[in-house]
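S.K.: Structures given as structure tokens follow.
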Structure 1
């Protein structure tokens, strides 16, 4: 499997961006939020904050409480295109973690070009990914600017694994990050936005080409322990694990982490995720819930025969602060970080009483994004992870 743990494009400033002896900003970013309950008014308020000349793309992340049709029409009417976005389990905005409402950002730069591609329905993704790859190949052949892909996908489709794998294999060296749309833990319906419509059973892959410095990354605050297990019976399509070490999955998992089946809940799952080793790196595989038959439902596909490790958490604040500081040392202060942060991380932080601190840390680093039902990084669908791209302008 190809692997890019992180991608950094460092392009020096251009002399032709100097004006009267002062450096002209290479990237202009405006952020905004609204918590107005009416979809049209909320988008109007957001648009007033995001408007600027030369917008190349608008990012919007919004609550599932809005009427999908009204919201789609409002976004189409009030925000300049292209616009990409989705429903969420919460947003990452100027104030940190935002609950409800709508938030987003506009990006303006002469050094940025953006093209969104719709994949819908996901049951026919193979042919659509092939078509996307052909068009991306032509664009990259005509413009040698470095590129990355940003993927938003219906978070209840259970098609993330096949989609991200197909995209990454088809696009070659283009790094990809992304997140799965949410619906505030209702698990009923999630939507992605494309050209005036909120769609289910869909994904939007967006190609960013830019000579601006950027850094694609994956961050998590869990490390593997020596506590290993083997999946002995599973249904990957339904994301169910029936047996672990030859025993009912929920019973075996509870015993391994020192608790009982009746104590298993979202908080316990968020503190004790499972981790899968791929190459030299570990990827989180998080449990969603227990099933009546004693199986475990996961947020991503798990196959029989996999050897998994129980994860142990480090300080979420210290780990994230270190990640952001390392990034700044390598490339300078980001103008924006487009981020996809798992809702399980947020739940864990809320339980620990550190969500406000982490939210402020993200806001201070110009993070714009949302709380997800899963994250994408290159060829892999993961959980309990923060994937993102930092851009310096």
Structure 2
């Protein structure tokens, strides 16, 4: 039982390394295929859109509630890894790249939310702490391709794809072999096409879900544009040569520490309170970003991005915990999945919105618009004071 959480966490890290594998090699792809600067937004949106389609299908069919979650995780890790590898095919064009990213995202729907479902089958009072580690693994996994790219800079960019696909297969196999059904698993026997919507009848479930949606408006757009912010700084100050790949990794990956730390704080103050605080701080970062993005001090600029990288993700495991705690037991997997589906749909709108503004507004002010989501999320959380939030979840049931 003690090894279950570490296995899930490491496997989640291995498999979610697929997520930004394309982003980490975007400069190589655009140079090789002579693509324009906006392809980054399209590439990120493609995998997000695939994840949305996948989570919608998984939620409607209640796949993680009806079938073995470990088996679903394993099959998804294999298929996502293979489609990730598809980008390495010779003579591939931009349309095919977007299709492969879409399909990779589709099967990531059987990894990230299903991993949370597996954790919720093992932990009840310890759920928040478990999801803190799990989302931390997602954060490091998301950032990992940037680190890989930095280390294999003298090798072909396709090595990033080979490495992340291998990790995904190892992660899926580990869950299949070493993570059996959890003691709190409840099996859904029949397909109920509306079961995934049942949670939204509950006011508390709606409140925390809308808080999560506000968080998602900011999160993935920030992650996608961290390399852009760093590259823009290099361009603005010609004498400064920041290592974009390495810094992108550390700025994004630092959020893993925040996930674990926010979970610890939630033991004492409750998940809703810490999630709200984190959402407020990340909102503040959006608003004050013009004062730091082109600061004369590179140290001040980098420190600001690190702080933003911490607070932008710290609330994520807490929102997942609150969603799981306020969802119907018999459709918890479907509820987590549909909330993920809607949240990631919002990321596409946000990414494309910021991409559209990039040609029309001074780069210094663009990211202020990311505050829209956190503001609406905070309003939803503040208006509802009845959200179930278990403070004493430090021990494993």
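None of the figures in this text is laboratory data; all of them are computed from the coordinates on show. All of these numbers come straight from a predicted model, not from anything done at the bench. Cβ atoms are built from the backbone, for glycine too; each structure is taken alone.
S.K.: Given a computed value of 0.80 for FRET efficiency 1/(1 + (r/R0)^6) of positions 228 and 380 (r between Cβ atoms, R0 = 25 Å, to 0.05), which structure among 1, 2 does it belong to?
M.R.: Only structure 1 yields this read-out.
S.K.: Sticking with this one: As an exercise: distance in nm of label points 7 Å out along Cα→Cβ at positions 212 and 244, calculated from one structure in 1, 2, equals 4.2. Which structure is it?
M.R.: This figure was derived from 1.
S.K.: Can I ask one more? For helix-only ellipticity at 222 nm (-39500 (n - 2.57) for each DSSP H run of 4 or more, over all residues; to 500), the calculated result is -23500, so let me know which of 1, 2 that is.
M.R.: Clearly, the read-out refers to 2.
S.K.: Can you spot which of 1, 2 the value 28 was calculated from, given it is relative contact order in percent (Cα under 8 Å, 6 or more apart)?
M.R.: 2
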